[in-house]
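Okay, got some structures for you below.
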Structure 1
Amino acid sequence: MKKIGLLLLLMLAVGALLFAQGANEAPVENEAFKVAFVYIGPPGDLGWTYMHDQGRIYMEEKLGDKVETTFIESVEEGPDSARIMGQYAMQGYDMIFATSFGYMDYMLETSMDYADTYFEHCSGFKTTENMSTYFGRMYQPRYLSGMVAGEMTESNIIGYVAAFPIPEVIRGINAFTLGAQAMNPDVEVRVVWTYTWYDPVKEREAAVALLDAGADILAQHQDTTEPPKAAKERGKLSIGYDADMRKFVGDSVLVSPVWNWGPYYAATVENAINGTWETHQSWGGLAEDAVKLSDFSPLVPADVQAAVVAKQQEIVSGAWDVFTGPIYGQDGAVVVPAGTVMEDGAMLGMGFFVQGVIGSVD
């Protein structure tokens, strides 16, 4: 009996040792890589945040069990965003994506506190060893959509509902205007600022003001479908943004420059899982499939579609890009000389309007 007792004690001791070893050496390879997204608006905006969330879903489908995601919506661009990102890091999330420019400095300070977490900031320019930036050359499909609007306006007045007078938005307005002028030199683009990314009421009010001023086509740098809905209600046309807004509003939306976040999210997370992630600043365009032009409305004539497709091929091939001189400012002065192409740094800091834009950058 004593031998049996000693044997049982020995077995229990060995089992306890093995259990302890197992607890300390968890099968890391079977754990999902945890990713959190911080959104400026709700996915139901059918615009900016909607497309980021579509990208998150794409990444989940692409990577399967290797990844686990969560998100928080409608986070203000202020100190509270730093607290939220810090909480995600403390909860063991491996990578955090912050999807609006105003999160930049808050993510920067958070990244310094959590060196073992990967941070990815959308549209910013500041990095650390564990924080990168990503964005897309939306000005390219903006130009193409401007070509459609310039050809199809009858009043020669196009309204543009715009969020904030920052380089990203100014760059898009200028690209759109240059595209419109390429098809119709007499066109003017009138800008109304809302000073908000997401406010359906303010966006609609700005749209109505532009329609009242004679615009027969509306474009936008806003996060909801309110401007194209307002145009449709008045029997006018529109250019969407973020997502293919024709799906939500109808054929009065002629075309939409759209974001394509999914491939970037999937590749970036997979790099982190594989240990190949490095600090970077990504700014892909049409050639990289980071941005796209949606399908055309059947209201867009075939010859206009053909002209846009031909110009898109020039951009994708690298034979031409949007901010190629000569380009003139509002006052008529040359801002990009003939035969030169504006450098990325100048585009990223753009603070002027081109000739043909009615409005102020203040």
Structure 2
Amino acid sequence: MNYHLDPHGGELLQQYRESLPLLQRIKQIAYLTLSETLEEQGLYVTNIEYRIKDEQSLAGKLERKGSKYNAISDITDLFGMRIITFYGDDVDKVAAIVKRIFDVDWQNSVDKRKLHQLTSFGYNSLHYICRLPKSLVSDPEMPELNTFPFEIQMRTALQHVWSTIEHDIGYKGAVQIPPEHRRQFSRLSGMLELIDDEFSRLRNTMTEYRRQMQSLVASGKLDEVPLESNTFRNYLETKPFDALNNRIAAANQAEIYPAPLMPFLPILLDLNLETLGDVKRFIDENSDDAYQLALSNLAFTDLDIISETVGLQNLCIVCALKQGRGRFGVKSIFKTLHGDRAGNDAIADGIMEQALALSFMNQS
């Protein structure tokens, strides 16, 4: 392909072609090292993009401003990576990892998040110019591995959306944008920036809330912990139903196989349990009757394997019956767990028949 390059630009393009094996090696090392480290640190990112600038794109750049570069290594984005996170806080965490892995050229790196005027908004991203340190790779036959620069961009998903839209609309192009449209851009970008901040703030708030709830559970202050998805999930880690499950399993010398208990949360809420303290009393007050009800079911079987849900399921049935919900209440439990199946009626009828013979159903 013919490019409109002066002799110096042509020389730089030839240097680029000769450097492609080097760029490929840098790409492999940098991408694998960074992606593996992020995974090891448990830092989830939505995407890692990486590419070597293609020849046509480079030629266009050299046509416009090739004179500012003395050598091909002066162009710092021939290889580049872009890490996209969900939260602004995670951009700084990624940056800390990048600083630990690679040598960062601080003089040529830029934090575009800090460049805006107080009265304006716009493109936000953190750009580091990096090199591979000798502690990471050292090859005497390719010493340029440690001197050739590459760029790493770090931004949030919303910042990435803004950058893409800005580029697509041509906001930074040569056409002069009317003031009313520039104002609209500022308003929209400001909204995205606010949303970014609020998502980070919300995550931090929820993290602190979970810590507080875990602390209350650990200290036994269960009445202060509302029953909801996160608190119930954490409470299940204390294995509150194991004692009843083991007691039931011992009747048939059965093994217990694991099963999810979170589907019981809406049932517990429907039974008017509002705190983890209510769940604790629910267990204490109903365990003996739930045990008897489970035995009445197992008496007609020779099961040697039972589900981890056996204790909680029988607790819910006993509680519903004590609240006077009868057959409809039992059927509702199985409808919540398994959907609106025809067999729910037969199951409810069988359980009611067994429960009527138990003492808790005959108490005045």
Structure 3
Amino acid sequence: MKELANRPTIDTIYMLVDTVNGSKEKLREGPKVEVLRVWKADNPFSILGIVLQIFKLNPDVVHFNVHFQSYGRSRLANFVGLSLVFLCRLVGLRVVVLVHNLGEKVDLEKVRLKPTLLNRVGILVATKLILSAPRVVVTVRSYAEYLRKRYNHRGVLYIPHGTSVNDSPSIDPDEKIVLMFGHMGPSKGLPVILRAFEELKKERDDVRLVVAGSSHPNFPGYLEEFAKAGIPKVDFLGYVPEEDLSRVFRMADVVVIPYFAATGTSGVFHLACGYGRSVVASDLPELREMVAEGASALLVPPGDVKALKAAILEVLFNEEVAKQMSEKNLMFAKGERWSVVAEAYEEVFLGLLNS
């Protein structure tokens, strides 16, 4: 957001976000950015209220930043939230949608959703509501091709996810550090990395696993069930404030992304690249595409404990492999700096205004 606010044609950015513990306190994120807490997760009526707030602000462009479970756990809340795109178009507003994942491309059972007819029809209708926007942005290149071919939408654009670049020196603790980071839920593969680490400890006693982040909002308490077990040589850091991200990533020798399913591109992978970290990840289409685009990772079959353990050992104790991965990932991140991404969005906004 900071880089977007730095663009010369942007005067003001209003961010309409959800409430925190019921608080609707307004925040300033710099001279151009105001954060307004106007809706509550899983509350369809408050979600509909977003449109009223948009009318009050009367912006030049409305930019939705969504995925298929942005608005909470309930199907109704998410359907209402995604329908706001269509409602804004209906009243003549200029709309851009950044959609992080496509419901049709997600293995529903791996994210704890039943592949029922109702869910599939709901996903289809929600996709069409999103595609009512004249400009739809995706962060996975193959998603753009999919939407153009399946729905014949000519306003679909690929813009990279974006990342910051931090090539500060690594922190070198006494032990090798394996890092898993992010919002934890059933699809993230936490049990797999824990089992792989147990096997790894039988061969090496100089390795520690750090699990950083909190439970996914849609799966409260998920991470805590693992943390309370008190597993030797496994540290659960909990939520990591932005000012501590650099320290956490700089101490990691390898970042592990053992997902069962990827709901869009991986923000954690991009963070790891920005800090020049080596990566071991599940061989999923979205992550494979990042490697094809220039990032570096050892890819292993999802859920394969032995392959995950072997790949981690390869990165931790093969200095040449680790060095090459680090350099390649840092180079990849430099090509996807936030400034580059912000400029691309500015062009999209101006294109809408001038159309």
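No lab work stands behind these numbers, since they all come straight from the coordinates. These numbers come from a predicted model, not from an experiment. Cβ atoms are built from the backbone, for glycine too; each structure is taken alone.
The figures follow:
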item: Which entry (1, 2, 3) yields the derived value 49, 20, 19 for semi-axes √(5λ) of the Cα gyration tensor in Å; result: 1
item: Highest-scoring label, criterion being percent of Cα pairs over 14 Å apart, for residues 214-277 alone, among 1, 2, 3; result: 3
item: Origin of the value 13.3, 42, where Rg and Dmax of the Cα atoms in Å, for residues 222-317 alone was derived from one of 1, 2, 3; result: 2
item: Structure from which 4.5 was derived, distance in nm of label points 7 Å out along Cα→Cβ at positions 54 and 230, options 1, 2, 3; result: 2
